[in-house]
Structure P
Amino acid sequence: MSMVELVLPEEKVQFPRGTTLGQVAETLAPAAVAARVNGRLVDLTYPLVEDAEVEFITDGSPEGLEILRHSTAHVMAQAVKRLFPGTRFGIGPAIENGFYYDFDLPEPFSSDDLTRIEEEMKKIIEADLPFKRQELGKEEALEIFGGDVYKKELIEDLPDESVSIYSQGEFVDLCRGPHLPSTGYIKAFKLVNVAGAYWRGDSSRPMLQRIYGVAFPTQEELADHLHMLEEAAKRDHRRLGKELDLFSIHEEGPGFPFFHPKGMVLRNLLEDFWREVHIKRGYKEIKTPIILSEQLWRQSGHWDHYKDNMYFTTIDDATYAIKPMNCPGAMLVYKERLHSYREFPLRLAEMGLVHRHELSGVLHGLMRVRCFTQDDAHIFMLPSQIKDEISGIIDLVDYVYRQVFGFEYRVELSTRPENSMGSDEVWERATTALKEALEERGMEYTINEGDGAFYGPKIDFHLRDCLGRTWQCGTIQLDFLMPERFDLVYVGEDGERHRPVMIHRVVLGSIERFIGILIEHYAGAFPLWLAPVQVRVLTVGERHVEHASALEQKMSEAGIRVETDLRSEKVGYKIREAQVHQIPYMVVVGDKEVESGTLSIRHRRQGDLGAMSLEEFIERVENETRSKQGD
């Protein structure tokens, strides 16, 4: 019997030709759910017919989790087909932490329906049905799925003449795979909600019903995730934004947030902090218009690569665009005069209001909006300054994320997308420069293939909040193309004109989105320096109003953000309400405080702090605010 040699990560072994990966795994990797053969993910039913490099995949690995969740989506679709005959099926991929499947049926799913589907899924899992792969021609696949318009469209759009399908029991689905060996490998899942989704993301196509679920290798991991979802619901920035009177969004302007007075205090504090740290690092602030001519957007490349996400208007019979990005405006500022190499690096920063067309279905509070302010900066420099500038931006990001707000973060290097401009040589040069900058700092990073900007590769920073969720905020984009398109020059040391290199970067990203992240990260309990109201003075009775008002005046003059609660309510009720509104400090004013001239101080977390003089309390608040460490 002929043998094949398998090169595993730590050893080489031989097995009879035709042996399946599942049979190999029985002795070498009993926890495997799939394998990678010569770099390609395959099922354990895959037969070995030639020598190969093999790596087994467990359900705890990133690939294994994706296979687990994709397989669970197929089980959910099978349960829906059993319970709702006549349903037509869209797609059912794995996503972060879970999966979804799109369905077309006349009646909307209810919460009771989700419970029924879960119970049917448990029966399918208990039956331990094997996932079976089959490859067939397009025509044969169309015969199988011809009654489902969505599957038919997917098959017809496939470039290859062969199609792979998977079955478990009576259920058959179009799928590339791979899948778990059987349904019994699924141990922990939960269906979480239903949403609408346009077929293939096209608003002109039918609206389908999308059921979302989560799946994990163990019940413990599932329980931890569901607990996180409960915490996230409590921290939902849309609910807290309303309760804390920070912002609102109205039907008259979907995707266009309204900031209320307390929300503006928070926003202005954040922007003041942004200006402070940028001035210290040599940035100069500019402001550019939000409406600029069509010709400018053609010149920048946004017209060809981004116009579907832009808003347009007509002025004096000419077409103008509301800016989706700030960079073309920064180019015009740079071109106003001839620059010398001695000015470099030239760091131009802008709190720039931008507008982008988003579909209504993806709008989400402050996290996904149609207008937002980017904390943008465009840095013009010599090629020899690239690494130092990138390193300086990383230092700034680290200071803001880790030291000020307490966020951990991870780094991705996003490479050239399909929809890009420029030569291979320019892209290779820019990508190499970013890699070298990261590696010289010893920073760990992952490659995000094809997710760069259309004009250059980028470093993306994904911060992690207190619930373990990640948010892509900061980015550094290295650009050799815009200076070329706008004919930017500087006078070099040799007296000749040369082309500068350019960096586009943000730290917070969208100010609106960053505020939404902060609301959820802190659950509305902002650190003292960011709290819209730092102190609330609470009166015990009517006779204490005059004294409380005088205290408010003195604290306000000292720069403390203070308000009074003069209502004729019991002081215990006022304290509880101040804590609900996440006021850091409460000052209780009663007979004892009026007579002694001291303050009775309470903290939202530490409780009763005892008596202090007004001067001591003001100094405490000022020190905590200045250090940005106060809770």
Structure Q
Amino acid sequence: MSRPTQPPPVARDLGIPVRGVSWARLHPGRTADGRASLLASMSQNHGGLFVIDIDLATGRCRQHAVHDQVNSTFSAASYRSLLTGILYIASGWDAHLHRFDANHPERGLEDLGKYDPEATAPNGLGETPDGRIWIGTYPHARLTAFDPATGKFANFGALDATDNYLYPLGGDDGSLAAIVKFIRPHLVVIDPRTGEHREAGPAVTEVTDKAQFLKFYKGTDRRLYLDSHAGRFRVDGMNLTPVDELPAPLPGIHATYKHAYQAPAEMPGGWTAHLLDEYPNGTGTPRSVLLANSNPLIPSRTLTLDWVGGGSNLHLIQPGPDGDLYGSSYMPNHLFRASPDGQRIEDLGTHTFAMGEAYSLALLDGKIYLGSYPEARLSVYDPARPRHFGTGPGDNPRDLGRLDAIGFRPNALISTPDGRLWMGASPDYGLTGGTLAWYDPRTGAKKSHRAIVPATTPASLLYLPELKQVLVGFSIEAGTGVPITRLDGAFALWDPAKDELVWAGDLGLADLADVTTLLPAGHGLVYALIGRGDHILTAGPPEVRPRLALIDPARRAVVAESYLPADFGPLSWHGLFCLRAGPDGAIYGATGYCLFRIRPGTCEVERIWQKVYQEKRDTLVWLNSAHADQIDVVGPIVGREFYFATGWRLRSITLP
């Protein structure tokens, strides 16, 4: 008599830990009849970007959702026309332009179509006196113009052969120019009639040299200006004219040097509006708006906004010291906590000034340390103490700052027996060569080492007690916007006591891709998961099938290796932490589509749970995930529960 077949595991939803927004911007202006008008635009993963029309008496919000709530999620570029009062929003990652007219709210947030077939995301918006809206886009630093009179887009192509980011502005004299970032920041002047362009003025030749700078803006005389380390200039058509003095920035214009408008614009009646709880990029859960008046006799007022969020993608899930799950959401970088059964899920709010997302987490002395993008900032949270975010010794969570001036995406964070934390991070925008840094929480001492293996970034770290060394797995990841210069990752052994490199190499593994995960396999052996997440693929290298390797660090040898079956699919979005220790000493792994178990002492795998792999999937699907079961973030195994995230949802699967 045959045994009954065990039903396959089923993924279940535990909840949505965070419902925040990013790129929140206030857009003050006036309606056609002269009334003060205050709009705000906000990005979110679940439900897409939206606009709120704020009642200046009550703070009540009329919320207008974008039409395509799956793909139009990221509103990095928004601008309210000084000519018409119409709000324009360029969205990513679908490269559409949207319009909201406060005079006709019944039209809602209109989708004007795709502004450039070769673009995926916007950088900045500008406006020229003829009413055209100029869009600087990613990738390839492309320029597009939208003519409201005709509803037509005109593409002017790439304005730089190397860089990917473009931030345009228009002057009231008809001049048009743009800043190009980040490898070699420089100014480009443009003929708006023909698209002819050329570089003008000084450039930043070394982005780590803080003495070199470019500040491009529109002044109160409505002309374009460049303040720089090499002088001050006014843009006059296709030329730069040196000037002795610079006017103040014109309020209400998109700032090319920060993620916000230049100084808040004044509405009718002398009112200006400020987000009181705004963090960098307007990221978080901004609810409070301060209305201040230029007349000192008129008291200021605070409005409480009642917008409703749909959900923020998760980016990290790890077990905490108290048995709960902890993790981070993606823009906003909020710390969340969840009980293993999902009955209690809590948004703990801000834990760092790096409001992108936490990439890595380590436990030390009962505290939770997190490494966050941007700037690879380190923060600490003690679950046993009351919450009060800040930078002081008594604050909890506490932002501890950067470990060096280079690291930006902190892929890995571990603690070692000597009480130090070790962080592996990719470099800043425009740079090549990531960092391995350490920090001692007891003394505040820290030190960083860059490009241990040339043109690579530490992606995974593991302390080896037998060798008293740190095993480092390297990725080919460079700073965002930088072309990939090598295709093979590497391994290294680092002596933490001497703080020096012991050995680096490829262990004889041909076509070594990114070493995304390292996990002890017992008896001094280590499992390494090798592959690429979508985050690396967007920089240009070819996709590779994930590979499992069992290595012996002491002998610097490979014991076994095997590619995962093709239908397992690629790794999850950022490809980190994809191996996990499970019950009974078993080791499990996950791709974006499959949960598998490894046969001990081998690289043979058994499929536990599978989603149908779509061969031609969108490499940016994590950013706007609507898939029912895709594993976007690989979490821990606690007991027999495997935890993961699909977009904004915390989920689990009970292991058989």
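What follows draws every value from the coordinates through simple rules; no lab data is involved. The structure displayed is predicted, hence computed values, not measured ones. Cβ atoms are built from the backbone, for glycine too; each structure is taken alone.
In this comparison of P, Q, the computed figure -0.79, -0.97 for log10 I(q)/I(0) by the Debye sum over Cα atoms at q = 0.08, 0.09 Å⁻¹ is attributed to P. Highest-scoring entry among P, Q, by mean count of other Cβ atoms within 10 Å over residues 19-26, is Q. Figure out for me which of the structures P, Q the number 0 belongs to, where helix-only ellipticity at 222 nm (-39500 (n - 2.57) for each DSSP H run of 4 or more, over all residues; to 500) was derived from the coordinates. Corresponding structure: Q.
Supply the structure label, taken from P, Q, corresponding to P(r) over Cα pairs in 20 Å bins from 0, in percent, for residues 187-562 alone with the calculated value 23, 54, 21, 2. Display every interim value, and only then the final one.
Details: P: 23, 54, 21, 2; Q: 24, 49, 24, 3.
Structure of origin is P.
Ranked by mean count of other Cβ atoms within 10 Å over residues 131-138, structures P, Q are led by Q, which has the greatest value. When Cα extents along the principal axes in Å, for residues 163-298 alone is calculated, the result is 48, 32, 30; to which of the structures P, Q does this value belong? Only structure Q yields this read-out.
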